[in-house]
Structure 1
Amino acid sequence: MKIVVIGGTGLIGSNAVKKLNEHGHEAVPAAPSTGVNTLTGEGLKEALQGADVLVDVSNSPSFADDDVMNFFTTSTTNLIAAAKDAGVGHYVALSIVGTDREAEVGYYRAKVAQEQLIRNSELPHTIVRATQFFEFAGSIADTCTVDGEVRLPHVSAQPMAADDVSTAVARTAAGEPFNGIFEVAGPEPMPVDVWIRTVLEWRQDPRKVVADADALFFGGRPGQTALLPGPDARLAQTRLAAWLAADRKA
């Protein structure tokens with residue numbers, strides 16, 4: 001199958017392209033650097049020529065509320081139109097566990113809008129909602145650092161390795177449309193502050209991690225279960241300890 005991966009040069013997309021090609025598919029990365037711009041539509045028609053599957057793992061260059069909403073609504077509208085014109089048989093999109101529970105977070109509102117556009121498009125589709133990536137620990141710590149301390153809500157999450165996310169996306173792209181949403185998550189739940197503290201200590205980062213009931217997470221105050229997947233989530237295999245060991249080797 002020919003599978004076009006929008007955002008195919010990024011963390012998840014490049015790995016998904018590699019996995020798909022290793023399994024005999026023709027996976028093609030598409031991004032501004034390859035001449036494909038989903039906001040303007042530039043290069044979309046050419047990129048989707050003969051495509052069986054469209055995978056969207058792209059991300060907004062700005063996380064400001066208005067910018068991210070414009071990115072996901074505009075790019076998804078353009079992708080849907082291009083996919084219909086090209087006769088694409090499966091539209092796969094990567095989203096986030098908890099998007100429908102965190103309405104105060106602008107990024108999550110934008111992902112909900114993206115999901116709704118895809119679900120209303122009448123295209124055969126699958127939306128994969130993933131939990132937070134282990135790889136985001138450092139950037140989360142940076143965002144939540146106040147006066148030298150990393151202040152985080154003491155709520156549970158179930159983070160996962162980006163490689164496992166790429167595997168889930170690749171398998172979905174190679175399979176039949178689900179015509180709905182399913183979740184993928186790491187194998188072990190843990191409080192967000194414990195996760196970030198563990199990573200920082202492993203990396204010998206001296207910052208103190210503090211559990212703070214008033215701390216924001218991506219601009220909102222998540223409830224105790226807001227970042228956790230549902231009971232039917234498909235669980236990945238990589239545990240935090242194994243990921244950390246591999247991270248140090250890298």
Structure 2
Amino acid sequence: MRNISINLLDDTPRPVVAIGTDYSHGYLLPRHTHRRAQLLYGATGVMQVNTHDGNWVVPPQRAVWIPPGVAHEVLMLGVSTRSLYIEPGTVDLSERCQVISVSSLMRQLLMEAVKLPLTYDLTGRDGALIDLLLHELLRSAPLPLHIPLPSDGRLLELCQTFLHQPNAHQSPQQWADQLHISLRTFNRLFRQQTGLSFSQWRQRACVVLALARLAAGEAVTRIALDFGYDSPAAFSTMFRRILGQAPSVWLEAAN
């Protein structure tokens with residue numbers, strides 16, 4: 001099924017409904033929720049997902065898991081999606097959003113799933129395909145592509161400012177000074193609110209924000225300089241530390 005709203009199909013008597021949708025570049029899906037869980041896979045392009053808990057960037061040929069009832073908005077940058085809408089309780093996955101890897105087998109299964117009849121035969125080949133797809137989903141590894149956001153209003157404002165203009169040279173002392181608290185108090189507050197140290201969060205944010213620009217074809221040098229790194233090599237070293245591969249290698253694997 002292609003380009004059909006889940007709202008028209010939500011009561012389908014099947015544990016999984018598979019839908020493919022094509023979006024124009026820059027299309028924004030406004031904040032909404034689903035009764036079912038959603039696995040949102042981007043066959044092409046980049047998705048930027050925003051919830052109350054933070055931001056996720058989903059590079060090409062990766063997917064984001066969105067639990068039932070989680071309000072989210074998605075910015076589509078040249079994306080053709082394949083979505084699984086899954087009845088609550090069907091699979092035991094995280095109760096929070098997460099970006100996951102997609103195996104080559106899972107990729108092919110997703111492509112096939114959108115071709116199935118809406119009320120596919122649960123006991124035949126189609127039902128077996130869906131069962132295998134759910135098994136592959138449970139095997140998928142989460143990726144560190146989440147930028148957690150604090151609930152503390154003062155700290156949230158600083159984080160959001162950073163996300164609009166990343167600067168790798170910003171220090172925890174500078175943020176502590178803006179909040180008029182000690183460095184020790186700031187470090188404790190930041191970890192309590194985000195689950196990461198300031199340095200971990202800053203590096204994670206730079207990597208996640210860079211992915212969307214890299215996938216759009218921007219040069220590593222331009223991104224590195226925009227983010228305040230002294231050189232492309234320094235940026236690439238940080239990127240490799242977070243994702244395990246250099247930017248060029250990582251992008252090549254995504255295509």
Structure 3
Amino acid sequence: MRYAICFTPPASDPLSHVAANWLGRNVFSGELVEPSAIRGLGIHEIAFHTAVPRRYGFHGALKAPFRLASDMSEAQLLRELMRFCGTLAPFRISQLEVARTGDFYSLVPSLPCEQIHYLSSAIVQHFDHFRAPLSDADIERSDPGGLSAAQFANLHRWGCPYVMDEFRFHMPLSGPIDHKDMPRVEQALRSVFEPVLSSPIQVSNVALLMEEGNGGPFRVHSLHPIGKVSARKERVAVPA
């Protein structure tokens with residue numbers, strides 16, 4: 001079983017509903033969702049293109065999936081995540097947009113957001129002692145031969161190549177897409193997501209995701225509000 005520390009909007013957020021319909025699975029309940037018809041893409045095409053992110057559910061990773069160290073428990077992780085989130089301040093991502101990330105499509109900030117980069121770096125460092133060391137198989141799955149020197153160093157130090165200066169916040173929407181299919185997929189994604197991307201995204205919680213079994217789908221185990229209780233009640237937000 002693995003855990004991941006991520007951001008995802010609350011279950012009631014319109015973006016969460018749209019993302020669940022697109023991916024075909026609700027990351028909160030774990031239930032499969034019947035996909036909606038989308039002009040230009042068949043239901044089977046959507047199911048194929050979303051197979052990879054469907055397993056993980058709609059999220060933006062802040063700390064990549066990890067197994068707990070032998071001397072750590074889920075209860076300890078939960079307590080520390082609750083305490084840690086109480087030391088933070090909520091903030092906003094001014095806007096998300098559909099964008100290509102290599103051969104994939106994701107939602108990414110339309111403008112740089114230092115707060116989300118800082119949050120990820122802080123979480124990676126603060127919770128590193130909860131992480132079990134990578135096995136040789138874990139390292140091989142990370143394709144170390146294809147990593148840069150900085151990414152290779154991150155893999156061995158932090159258990160993930162894409163942290164610190166290599167971190168780019170993104171919320172995956174597809175698996176790898178063949179170049180000939182990209183125009184149709186991108187057009188469909190924009191038609192589906194742009195109606196719910198006009199407003200800033202409030203980052204007011206951190207989600208702990210949990211893998212079901214060994215290699216199963218991930219779902220939200222718990223949401224941890226950011227900020228002190230008084231600040232949450234006042235809905236204080238720091239603009240991005």
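Here, each number is a calculation from the coordinates, and none is a lab measurement. Worth saying up front: this structure is predicted, and the values here are computed from it rather than measured. Cβ atoms are built from the backbone, for glycine too; each structure is taken alone.
When P(r) over Cα pairs in 10 Å bins from 0, in percent, for residues 11-146 alone is computed across structures 1, 2, 3, the figure 13, 47, 35, 6, 0 traces back to 2. Can you tell which of 1, 2, 3 yields 16.0 when mean count of other Cβ atoms within 10 Å over residues 155-162 is derived from it? Source structure for this number: 2.
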